[in-house]
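> What follows is a set of structures for review.
None of the figures in this text is laboratory data; all of them are computed from the coordinates on show. The structure presented is a predicted model; accordingly, all values stated were derived computationally and were not measured. Cβ atoms are built from the backbone, for glycine too; each structure is taken alone.
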Structure I
Amino acid sequence: MKIVRPVTITDAVLTSSSVTEPETLWSGATTYGLSAAVYRVIDNVHQRFVSLQAGNLNKIPEALTSSTWWQATGATNRWACFDETVGSLTTRASSIAMTLALPGTERADTLYLAGLAAATCRVQVSDPLAGAVFDRTVSLTDPGGVTDWYAYFLEPVRRDTELVITDLPPGAGSTLTLTLTDTGATVALGVVVAGFSQDIGGTRWGAQLGIRDYSVKADDAFGNQYVLERAFRKKASFAVVIDNRLLDSVIATLTEGRASLRLYIGSGAYASTVVLGFFKDFNVEMSQPPNRSLCSLELESIA
């Protein structure tokens, strides 16, 4: 089991992106017309606002008193993949390319992408001293359902919507370049997480995996059924064997991240065991002689 603390993505970290941002930074000295679009940097994310009136001057978009002047529409297209939700997508025709320059003391050995719609993903890492140290292109075609030649020729092609890479060179202040491609199609990206991992112990078999679905499935008065598709959250329950020499450190790590977004990797072999979210509960049982403890973790992802 690994726990990853994500690097905070700011304007200084996102040094380039092929996704345009037509919105301008809001200014209190500018008079905005009806339907003018601006952005404000809120919690390090560019949040988009649309003007509801003409003659819109010096009305702070996120202020409660400005609700009749501005309408919030979520993160801008360029920043949607950094707003800590999977459902809001950064999109672009054929390809998305972006560069993340980690602050001088930050390291990243893990990269997690979710909400993916692409054919391939190329990840490059450049070290400030050693230069190019990592270059890998991953096919996002999912071969999991192909078990024989019949399935090979007749099963529909499926694409992975998640990607986790756990062996990035963890040089301080490295630069990560991501390139998603699918020529002729719309490429989408819901979440980008880069960070340094802490291995807290071995995940035991018997993990429980599933989702919590928020879709509505109901019948009307005449017995007609309707379905309204909504977001879902991944949920997981893990038992982790911890070396007692790491026990205090692991408890401190979990306690520190109790109200902060973390990436939990149950097993690098299964994307379904990767949860970006929060733990609902954890308990430690010091009952594995002579020097092991058993930690149980209940996790739920962001939507």
Structure II
Amino acid sequence: MDIRELRYFVQIARAGSFSRAATRLNIAQPALSRQLKKLEDELGVQLLVRHGRGVEITEAGAQLLAQAEDLIDHFARTLDAVKGCKRNFAGQVVVGVPPTSGLLIVPEIYKIFRELWPDATLIAREGISTLLEEWLLDRRIDIAVLHNPMPLDGIDLRPILHEQMVLVTPPGHDAAGPGAIAFRDIADIPLVLPSLPHSNRRLLERAALQHNIRLNLAIEVDSVPLMKAMVKHGFGATIQTFAGVSLEVARGELVARPIERPSLTSTICLGTPQEAKAAWLTLELARILRRCVAGLVSAGDWAGARMIDDREESEEG
């Protein structure tokens, strides 16, 4: 086994496909496949399984991935020490973020990350929370920002933020009145909602079941920008976090009403895999994420949000 084989394996596992990894590494895909086959033959185990959407990491592959990046970085540090070079910390960490909150978070954490570790690499991958959970379990990402995650074997969750959920309508809609609206009154309003198992939809269906309400679904739309566009065109109302629509509300394009009796609260958590001890760089990124989110809330840039203090966190955990 040589260090190049490990580097290639890490890139394939992180990219989720041979073709994307080959593009990043600027080598031919057949050569990349041969290197992985050589590594698997040397270890006597299968590390990755090909399928129609790319590759899936095996249990043996997940164990190797957990250590391979540390081995690669240690090798590079050893070479630098021999050469008498001074080298800043280097490594790679992959963060997963949902579309809306990712727009707020990623620019902030990247700025800090680059200042602290200019030789390290931060990769951001975007997806809905259920997809991010899958990537965490597959070790395609090291840490994720998750909306309303369900307890899941293999993932450690740390709640950090509560967000206010609001009913969102176009101006002039029958439900666009002033003040809050009772959750029960939403039952009569046609809704534009994401499909299951989207985290927001799970939250709404759970609340509807608890209060014996049947949601009036007009259409299912999984894209947040498209969902807001459908509401603007009058095809229904939606239920979103206030932060997700605050700009459109400020421009007068949408109306947002708080929901009460009961109020609906979305919880954001940081998720990391349980199966292996988190790398030092992942733990540092978790601290940066929490600090950045707190800064956004304090500055008013994360509208309708409230940080969870340590006591609340221990109760929710």
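> When distance in nm of label points 7 Å out along Cα→Cβ at positions 207 and 239 is compared over structures I, II, which one is greatest?
If we compare distance in nm of label points 7 Å out along Cα→Cβ at positions 207 and 239 over I, II, the biggest value is for I.
> The value -14500 for helix-only ellipticity at 222 nm (-39500 (n - 2.57) for each DSSP H run of 4 or more, over all residues; to 500) was derived from one model only; which of I, II is it?
Of the options listed, only II reproduces it.
> OK, next. When distance in nm of label points 7 Å out along Cα→Cβ at positions 263 and 279 is compared over structures I, II, which one is greatest?
II
> In terms of distance in nm of label points 7 Å out along Cα→Cβ at positions 7 and 215, which of structures I, II is highest?
Largest calculated value belongs to II.
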